[in-house]
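A short reminder: the numbers here are calculations on the coordinates, not readings from a lab. Predicted model, so just to flag it, every value in this text is computed and none were measured. Cβ atoms are built from the backbone, for glycine too; each structure is taken alone.
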Structure 1
Amino acid sequence: MVDARPDLPAFSYDTAFSRNLGWVTEAEQQRLKNSRVCIAGLGGVGGIYLLTLARLGVGAFSVADFDSFALANFNRQAGATINSLDRPKIEVMIAMARDINPELEIRVFHEGLTSSNVDAFLDDADVYLDGLDFFALDIRKEVFARCAAKGIPATTVAPLGMGAALLNFVPGGMSFEEYFRLDDGASADEQALRFLVGLSPAMLQMRYLADPSRVNLAERRGPSTIIAVQLCSGIAGAQVLKLILKRGPLTTAPWGLHFDSYRNRLKHTWRPGGNRNPMQRLLLSIAKRRLNLT
C-alpha cells in the first residue's frame with residue numbers, strides 16, 4: 001500500500017475516476033472496480049496496460065513478470081527510468097499503479113508465468129491481457145489454451161512498427177492454436193514467423209522497415225517504438241472495457257484490426273482458417289524473403 005502524504009486529502013475511488021462517467025455509467029464504473037484483469041509480462045505493452053486499466057478504474061489484477069529494467073527498455077517501457085535500472089519490473093509497475101489507486105487488489109507472480117502457476121494466475125479472471133515477450137511462445141500457447149478451457153476472453157495487441165494489431169479470442173470462438181497453427185512440429189523460427197504474420201495479416205509495418213537486418217528471429221530481437229506501445233494500450237483498454245461491460249462491437253478471431261499511424265491506415269482483416277488460409281501461406285513466404293529467412 002502506498003503511504004499517503006499527510007498534507008493531501010484521503011483517496012476516494014469515486015472522485016479519482018469520476019471523469020470516466022459519461023462514457024461509462026456509475027453502475028459500469030463499479031463493475032470495473034469489481035473486475036480482475038490478468039496481465040502476463042509488465043515490460044513494453046504489459047506495463048502500460050496495467051497503468052491504463054488502473055486509470056480506467058479496474059480494481060483487481062493478477063500480474064506476472066520475472067525481469068528487471070535495463071537500458072535497452074528505455075525506448076518503450078513505461079517503468080524504465082534511471083531510477084528503476086536493475087529493479088524488478090513487477091515491483092516498479094505495481095508501485096506506479098498503486099500511486100494511481102492505492103486500493104488496488106493485486107496478486108503478484110514474481111517468478112513470471114509458468115506451467116505450474118498458470119491456473120492460479122487465471123483464478124477469478126474476467127479478461128486475460130497478453131503482455132508476454134514476443135518470443136515467449138510456449139507459455140503463451142499454454143495460457144491461451146487455459147483461457148479457452150476456463151471460458152476467459154483473451155486479448156493480444158501487437159506493437160508493430162508504429163502501429164498496433166488486435167486479436168480477441170473469446171469463449172466459443174476460434175482458438176489461439178486454430179488461428180496461429182504453432183503446434184505442428186514447426187521450428188522455433190517458423191513459429192515466431194507464424195506468430196508475427198498471424199498477428200498482422202495486413203503487414204502494414206513492413207513497407208517502412210528501414211533496416212531489415214535489425215529483425216533477427218534466431219537471436220530473438222527486433223525493433224520497437226513507444227508509438228506502437230501507446231497505441232496498443234488504448235486499443236487493449238477499449239477491448240477490456242467492452243469485454244467486462246459486455247457492450248460495444250467486438251472484433252474476434254479470425255477477424256482482426258490493424259491501425260498504423262505512420263501510414264495513416266486502418267485495416268480490418270479476416271483470415272478464416274488463420275495461418276492455414278492460402279493468403280496467409282503466401283504472406284509467410286513473402287515475409288521469409290523480406291526477412292532473409294529462406
Structure 2
Amino acid sequence: MNISGTQSVAYDFKKARLGIIGGSGLYKIENLKNTVELSLDTPYGKPSNKLLIGNLFGIEIVFLARHGENHTLNPSEIPYKANIWAMRSLNVRWLISASAVGSLKENIKPCDIVIPDQFIDRTHQRPLTFFNNGVVAHISMASPFCENLSQILSQEIERLLTKDKKMHLGGTYLAMEGPAFSTRAESNLYREWGCSIIGMTNHTEARLAKEAEIAYSSLSMVTDYDCWNQNCENVSVEMVIENLQENANFAKSIISAVAKRVSELRPSSSFHNALKNALVTPEEHVPEKIKSKIKLFTDKYWL
C-alpha cells in the first residue's frame with residue numbers, strides 16, 4: 001500500500017468506514033477534513049483511481065471515482081474487483097454508489113432520484129465473483145441492496161428534495177454492457193420487463209460488494225428518458241452531461257447528510273455476514289494462491 005497526500009493524518013485502518021463510489025459527473029467529495037490519498041495495489045490490480053480518505057460529520061469516508069478522475073474508463077473497463085477489494089481493505093462496511101441512469105418509466109423524470117431494490121443483469125464482459133478458480137461460494141442476491149442503508153438514504157433525500165425533484169424508493173435497475181446506449185427495441189423490451197431505470201455499472205459492484213460483506217445501496221440519478229420515449233430528444237452526450245452537473249451538486253448534499261446519519265447510527269446489515277452460509281469449498285481444498293486473495297473476506301470463517 002503506497003500512501004501519498006497529507007501525511008500528517010494517522011488513520012486507524014481497523015475502523016469501519018462509509019465508502020462512496022462516484023459515477024459520471026461525481027469525481028470528488030467536498031468538505032472532507034484531514035484528507036489522505038491512497039494508491040493501492042490489490043490482488044486484482046489497481047483500482048480506478050487513488051482512494052481519498054477524509055472525515056465528514058464524525059465518520060471516515062473513503063471516496064473513489066469509478067471511471068477515474070478524468071473519466072477515462074468505460075463501464076466494461078472499470079476494475080470492479082480491485083475497487084471493491086480496496087474498499088474492503090480499508091474497512092468500508094457501508095457503500096453508496098452514485099451513478100447516472102436513464103429512465104424507463106414516464107413518471108421517473110430527468111433529475112429525479114431512484115433508490116432501486118432489484119436488478120436485471122444484461123452485461124456480458126463483467127467479473128461476477130471473487131470465488132472461482134478453486135473456491136466456490138453461492139451468495140444470495142435475492143435482496144441485492146441493503147435495506148437499512150437504502151432507508152437512511154431515502155430519508156435524507158426526502159429532507160433535501162426541492163419541488164422540481166422527486167425520489168422513487170424501489171424499482172428494478174437494468175444493467176447493460178454499454179458503452180453505447182440502447183436501441184429503441186431494447187429499451188421497449190426492458191420496459192415490458194417492468195424495469196424502472198437503466199445503467200451500466202451498479203449490478204457488478206453490488207454482487208462483489210455483497211461477497212465482500214459490504215452493505216451496498218445505489219443513489220441512481222436520472223439524466224434522461226431512455227430512447228423509448230420518442231416525445232423527447234434521443235439520448236445524447238450533451239443532454240446527459242447537462243443533467244449530470246445538476247445531479248452531481250445535489251448528490252454532494254445527500255452524501256453529507258447520509259454520512260452524518262451513518263456516523264450516528266452505525267447501522268447493522270445482513271450483508272456484514274453474507275458469506276456465513278455461502279462458502280461451499282472446504283478451506284483445506286482451496287489453492288493457497290486463491291486463499292491469499294480472498295482471505296480479506298474469509299478469515300473470520302476459516303481462522
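Table for the structure above
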| item | result |
| --- | --- |
| Among 1, 2, which structure scores highest (criterion: distance in nm of label points 7 Å out along Cα→Cβ at positions 135 and 215) | 2 |
| At a computed 26.0 (mean count of other Cβ atoms within 10 Å over residues 47-54), which of 1, 2 | 1 |
| Relative contact order in percent (Cα under 8 Å, 6 or more apart) - highest-scoring structure of 1, 2 | 2 |
| Structure from which 0.35 was derived, FRET efficiency 1/(1 + (r/R0)^6) of positions 15 and 199 (r between Cβ atoms, R0 = 35 Å, to 0.05), options 1, 2 | 1 |
| Answer label among 1, 2 for the case where distance in nm of label points 7 Å out along Cα→Cβ at positions 159 and 191, calculated from the coordinates, equals 3.7 | 2 |
| Label whose coordinates, when mean count of other Cβ atoms within 10 Å over residues 39-46 is calculated, return 27.4 (choices 1, 2) | 1 |
